[in-house]
Structure P
Amino acid sequence: MAWDFETEPAFEAKLAWMRAFVREEVIPLEGLPAETQKDIPRLDAITAPLKEEVRKQGLWAMHLPPELGGGGLGQLQLGLMNEILGTTTFAPRIFGTNAPDTGNAELLSLGATEDQKRDWMEPLLAGKYRSAFSMTEPDTPGSDPTQLKTSAVRDGGEWVIDGRKWFTSNGSSADFLLAMVVTNPDVHPYQGSSMFIVPTDTPGLKIVRDVAVMDHPDHVTGEPGGHSEVRYESVRVPHANLVGGDQGIGQGFALAQKRLGPGRIHHAMRWLGQSRRAFDMMCERAVSRFAHGSYLAEKQMVQDWIATSEAEMRAAKLLTLQAAWHMDKHGAAASRVEIGIIKFWGAQVLFNVIDRAIQTHGALGFSTDMPLEAMYRRARAARIYDGPDEVHKVTVARKTLKNYSAVPDIPTEHIENRRAAAQAKFADALDAYAANMPI
């Protein structure tokens, strides 16, 4: 199998433009006061010219098909783009790829009816709407959606939804939720759930609170980026809001997987961008800081951190690009091992590199004077969302072990057991050699 690590000159030119634009125009947004960053109308006004420049370059929402204004790119190219966008949390929204709107738009593009695309997806892509994905529940494990309890029952031309969700990211500031609920409890769970478009002003839908988390411990409900607890109390939505219409009944799991598969590639590549930025800070500090008779860069322990980080990041990138290539060639369903590996490996590399960078900076790295402490808090979530590491490791192990069969008593590679077989296999050669040996 031949491998080519180069990209086409035209695409590489786009990547080069993105690198410069993010470095010179987007990363500086991090210096804005916190109150400005939380004031969405004000921030939108500030970033509007940047978004317009991205559109002029033809780089807006590149994950979508061309007919929806995207680039129609494969996962390999999207992965390389997301590596650049991962360097700062502002970049995805400037390029029209911010979560959860990105995944929700992609889900609707794949599964919605034409009317639903017109009424919900197109305004979402235009930035007129904000959305949230409502699946995880407080009373069931988020890593096992087969146990979902929130249900929808058909009542004439409507569906009545009852239940409780949480960690519905962006829920308190969204215009609509994409809710995954049980519509038929009597079949296998993989065929028993469906997706609904639920406007947040629907009677009975209650945003209880935003759950404060490690990377936003002082978050206030209603601010963007929150993770909402949501109650559905006899929430009525028209049948027209069932994603996919009649064909969408029982398609909840299929739609969720279409949303999550590519998303994990993009996550892993954004983690690489974030890792590289932390790595750059670590190396700059190492060659700048003089302590105990030499620069940090001259100390073997720091050299070990740098060498190990470089190796881990390179391995993560190769694994992720190979997973993206495999998905482009064979689809998400056939790439579960590849996706699972990059999810848990990439998350750990991200955490490792940022941790070493903080240690290299000492107390300065631990302080809010550097972006490392915020990066560190965000990195911890990477091992949980889109499935915890342990679930992905189980998937990888189970699918790998299917390639092996048990043997009775003695291992296949047992040397004593193989000796007789070797004697028999090479008997003629051994006999010929013995016959020609001088007496």
Structure Q
Amino acid sequence: MKKYKNLARSRRKFLKSTTAIGALSFIPESYNEIKNMKVIVNPENIENGKSIIGVYGSWADGLVGDPPMLSFRNDEWESVESWRDKALQKAMELVSSPNIRWSPNVVSNKKYEYDGLEIEELSWQLPYGEKTEALLLKPIGARGKLPAILGLHDHAGMKYFGKRKITKTSDDMHPMMIDHQRDYYEGHPWANEIAKRGYVVLVNDTFAFGSRRVLFQNMSEIPWGHCETEGMTDKNPEKIENINIYNSWSSEHEHIMSKSLFCAGTSWPGVFLFEDQCALDVLSALDGVDKERIGCAGLSGGGLRTVYLGGLDHRIKCAISVGFMSTWSDFLLNKSYTHTWMTYAPLLPKYLDFPEILGLRVPLPTMTLSNNQDGLYTLPEMQKADKILKDIFIKADAPEKYKGVFYDGDHKFDAQMQQDAYNWFDKWLG
């Protein structure tokens, strides 16, 4: 148990001690080689550049075409509709979201008012795991059907918390959440702030976070020193010491969870997608929500969830991914070690680059917000991802529906970025 003490460090502090290593990539000469899945790599053309997997980096990066097979940037695709139908089908196949029927049975547990908002604590039981807890926020006295936002909480190496990361329901906040909102959101619980502008906002705990987290009492023994739970308890969970222990343990448990999901025929992005779609079902069914004006947004892990939900479920009419936009090459060559296992859907990079997952929603309004000094990515690859999305929307004759903005600073969703996001929502949903 001692080994988990003092291990809870923010990714930001960790990343400040690391240096990104660039790498040169090799691009196959013929698109037909990619299309026929017969990639011919000439060793003489491979640069011996450094990467996080050594000399194998440039070789591995050359196994996927640029653009990949189902990229809308390929000349063979002229119609948005014909491309999107095929690419969306392949993306859904490879993300492999669980094929589970679910009928919402939402329970209202508590209602109250705080800081100009009506707040309702909701819960629902999915066919597996602990109950999902969620917060519903809207302006006091709101009438009629309002636009709505599905607020997607971040990761931050803190699975003990979920919805509380981006909300505030009383003056008595957990001290760790005070610090978290100060460090990543400039002290502003953004779900509250946009609700005050006239939106209904739903923030749900998602798979393995908050109310959906894995409990020690349900863990079987994992021998040989791997992520052991001996002596750990679910009692007194709000104590900072116990939260730090849990967050450190759950970080070590990620690779086990991810590999187990692969064995179940699904992926972590697939489970995220299913659970966020269930939350979207709940939000869409509310009497006070205009289901034709629903958006989603999130920072970091919430930005990741936005990429998959916004790209693959077009009930989301406006999507904003914050602090999670780069390319598969960036992850492969430089930065996979800075990212959660929740990012990856095996084989999907053969067909779509990472930004093109979000690009599947074209021409629906889409925004990405990035930070120039964000240590989770390399700036050139963030800029490349932004250009890929711009090119997709230009080719679809909808350049005005995409906006990518870069800010100075580290990984964050600060007050200025939030204001820009709110204005984008107001433009397309208000």
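Every number here is computed from the coordinates shown, using simple stated rules; none is lab data. Quick caveat: nothing in here was measured; it's all calculated off a predicted structure. Cβ atoms are built from the backbone, for glycine too; each structure is taken alone.
One of P, Q was used to calculate distance in nm of label points 7 Å out along Cα→Cβ at positions 124 and 332, giving 1.3; which?
P
Looking just at distance in nm of label points 7 Å out along Cα→Cβ at positions 100 and 300, which of the labels P, Q belongs to the structure with the highest value?
P
Tell me which of P, Q gives 3.3 when you compute distance in nm of label points 7 Å out along Cα→Cβ at positions 92 and 420.
Matching structure: Q.
Out of P, Q, which structure matches -15000 when helix-only ellipticity at 222 nm (-39500 (n - 2.57) for each DSSP H run of 4 or more, over all residues; to 500) is calculated?
Derived from the structure labelled P.
For structures P, Q, calculate mean count of other Cβ atoms within 10 Å over residues 156-163 and state which one comes out highest.
With respect to mean count of other Cβ atoms within 10 Å over residues 156-163, the highest-scoring structure among P, Q is Q.
Identify the structure, out of P, Q, from whose coordinates distance in nm of label points 7 Å out along Cα→Cβ at positions 204 and 364 was calculated to give 1.5.
This figure was derived from Q.
Of the structures labelled P, Q, one was used to calculate Rg and Dmax of the Cα atoms in Å, giving 26.1, 102. Name it.
The read-out comes from structure P.
Identify which of structures P, Q gives the largest calculated value of relative contact order in percent (Cα under 8 Å, 6 or more apart).
Q
Looking at FRET efficiency 1/(1 + (r/R0)^6) of positions 68 and 388 (r between Cβ atoms, R0 = 25 Å, to 0.05), point out which structure of P, Q has the largest value.
Q
Can you tell which of P, Q yields -0.40, -1.28 when log10 I(q)/I(0) by the Debye sum over Cα atoms at q = 0.10, 0.23 Å⁻¹, for residues 172-267 alone is derived from it?
Clearly, the read-out refers to Q.
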